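Asks: Listed below are the structures to be examined.
Throughout, read-outs are computed from the coordinates displayed, never taken from laboratory work. None of the values given here were measured: they were computed from a predicted structure. Cβ atoms are built from the backbone, for glycine too; each structure is taken alone.
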Structure P
Amino acid sequence: MTDQFRNAAGEEGKALYSQTCQLARSEREVDLQVLRDRLTDGAFLAKLDSAEAYEGRAIRLRVAGVLQVLSENQSPPARAILLSLTTAPVFLGHPARVELLIQALVQIRPAPQQAVTFWDRHYQPEDGYTGVTVWALLDNGTEPAVALFERKVVDARFPETERRYWLTGPVLQHRNDLPLLVVCGRLLGSGLEEPYRLLLVDVLFDYQPEEWYGAGHWYRPPARAKASREALEQLRVVGRRALEGQPLSGLQKEKVALVLKEIDVFLMTKQ
């Protein structure tokens with residue numbers, strides 16, 4: 001490809017990107033239908049992002065920007081178009097676009113069944129999408145999304161390393177979220193194997209980065225004082241359930257008891 005041809009192709013892609021983002025911002029059904037027609041047209045997608053671009057990170061693709069704009073459009077027609085992509089074979093024809101759509105659906109709250117079905121389809125053992133999907137579910141944070149996570153975390157088909165990561169990564173960072181805490185309470189009395197139940201207690205009531213993570217990225221929990229009153233009350237329920245029903249070590253019992261005392265103080269400040 002000559003430099004002149006490459007520059008011309010690049011300018012065309014930029015123009016298409018600008019036009020398509022304008023469509024994604026619109027609340028008019030006619031504009032959004034044009035957008036869907038473009039996103040389900042293989043020739044258009046090839047003009048928007050070159051094959052070379054797809055060799056890089058998905059987030060750097062122009063189609064990623066279009067999906068971001070569309071996901072922020074809260075109009076019903078925009079939501080309908082975003083959901084329609086979950087069954088669009090051409091759009092889903094590249095793994096990068098699948099990954100981007102998994103993340104874009106996070107913005108629809110509460111999560112509709114069509115989104116949950118799509119996430120479920122891409123939350124299977126060794127499918128290559130699990131690491132993205134688990135974050136999408138907990139970032140969405142609504143009951144339908146976290147209920148899917150609840151079903152997956154008890155599924156022994158997933159490797160131990162993945163399930164431990166789900167707890168010490170996304171669960172840790174969302175441990176102030178009420179719907180997730182409700183799920184955690186159920187998990188302590190469910191078929192979740194004992195090692196994971198004990199780890200879940202540590203994730204909710206302690207923080208052990210040296211043990212959980214290697215030399216790379218450390219996830220950090222949110223400040224417990226910023227949790228809502230309802231979330232703190234649910235965490236208290238989970239803590240008492242852990243003390244009464246789980247084979248905790250002496251140190252674990254101390255950690256849970258300390259957090260329960262903190263919760264009482266925090267709740268006094270939220271009256």
Structure Q
Amino acid sequence: MKSRLTKVSNLWGFAVFLFVISAQAMAAGAPKPAQPTYLYKTTFIRAAPGKLLDLIALWKARLPVYDAAGDERPLWWRHTQGDQWDLMLLFPMESYTEYYAPERISRREKAGRVASLSSEEFRQQLDTYSSWREDVFVMGPPLDSLKKDFLDSAYYHLEIFVSLPGKQTDLHKEREMENAYQVGNGRPYNWIFVRDQGAAWDMYTLGCYHDLEHWAASSDLPKEKRDEIARRAGFADADAIGPYLRTLIDMHRDTMGVAIK
């Protein structure tokens with residue numbers, strides 16, 4: 001009974017926290033934080049040696065199949081530096097029930113049969129052009145908001161985490177705290193995705209920027225003001241953000257990259 005009450009108390013506390021962060025974000029004109037309820041499949045791919053352009057061309061040729069099937073096209077981008085993969089694809093699914101409904105599976109199979117490459121031929125070429133792949137299903141923000149921000153951007157920053165045991169909720173809270181700090185400094189809101197199943201990663205955040213300069217731009221606010229914003233977000237001060245994050249994570253990777261046109 002005690003553990004159940006503790007769990008309810010923690011969930012209630014996190015809900016109150018999200019409400020406070022939401023108010024701060026809205027006041028700054030940022031997207032409203034929301035509990036991650038929309039399902040996405042995330043795929044990371046490393047190209048086989050010398051096959052990156054072939055891999056990109058293969059996926060470009062495959063995109064009309066999603067249109068024919070009535071599915072959303074994946075949001076995708078190309079790594080320029082950071083982790084060891086070359087492409088990240090984010091497939092909107094909404095929910096397992098919706099995505100795997102019999103009529104949608106039927107439309108998908110029909111679209112695959114009339115494509116320039118059958119589904120089997122596509123998989124064979126994908127195997128030829130890639131040397132490593134990893135999938136993680138995540139719950140994330142509403143598609144419409146994410147899609148607009150993603151397609152209006154040309155440069156992306158991914159931070160992906162494995163939390164320490166039992167720290168997943170604290171890590172999610174820290175990501176929202178850091179978003180409040182970002183927004184307070186005039187920086188973009190980072191979209192948060194939470195693992196449902198698949199690879200070992202517990203969570204990642206995706207920041208969308210106009211270009212490299214937009215990502216690298218630093219706040220021109222004095223340190224006293226940045227410390228004040230950090231305290232409002234829940235940190236001791238601006239210098240405490242990084243050290244606090246590291247008390248919650250076992251491992252993380254940063255990756256930066258560009259839109260594929």
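Asks: So if we calculate relative contact order in percent (Cα under 8 Å, 6 or more apart) for every structure here (P, Q), which label has the highest result?
Replies: Structure Q comes out on top.
Asks: To which of P, Q does the computed value 15.5 (mean count of other Cβ atoms within 10 Å over residues 142-149) belong?
Replies: Values: P: 20.5; Q: 15.5.
Only one of P, Q returns 15.5 for mean count of other Cβ atoms within 10 Å over residues 142-149, namely Q.
Asks: Comparing distance in nm of label points 7 Å out along Cα→Cβ at positions 126 and 238 across P, Q, which is largest?
Replies: Looking at the calculated values, the largest one is Q.
Asks: One of P, Q was used to compute P(r) over Cα pairs in 5 Å bins from 0, in percent, and the result was 1, 5, 12, 14, 15, 13, 11, 9, 8, 6, 3, 2, 1, 0, 0. Which label is that?
Replies: This figure was derived from P.
Asks: Here's something else I'd like to know. Looking at structures P, Q, which one was distance in nm of label points 7 Å out along Cα→Cβ at positions 118 and 182 calculated from, given that it came out as 2.4?
Replies: The structure behind it is P.
Asks: Given a computed value of -14000 for helix-only ellipticity at 222 nm (-39500 (n - 2.57) for each DSSP H run of 4 or more, over all residues; to 500), which structure among P, Q does it belong to?
Replies: Corresponding structure: Q.
Asks: In terms of distance in nm of label points 7 Å out along Cα→Cβ at positions 86 and 198, which of structures P, Q is highest?
Replies: Looking at the calculated values, the largest one is P.
Asks: A follow-up question, please. A value of 37, 22, 11 was derived for Cα extents along the principal axes in Å, for residues 54-101 alone; which structure in P, Q was it taken from?
Replies: Working: P: 34, 20, 11; Q: 37, 22, 11.
Label of the originating structure: Q.
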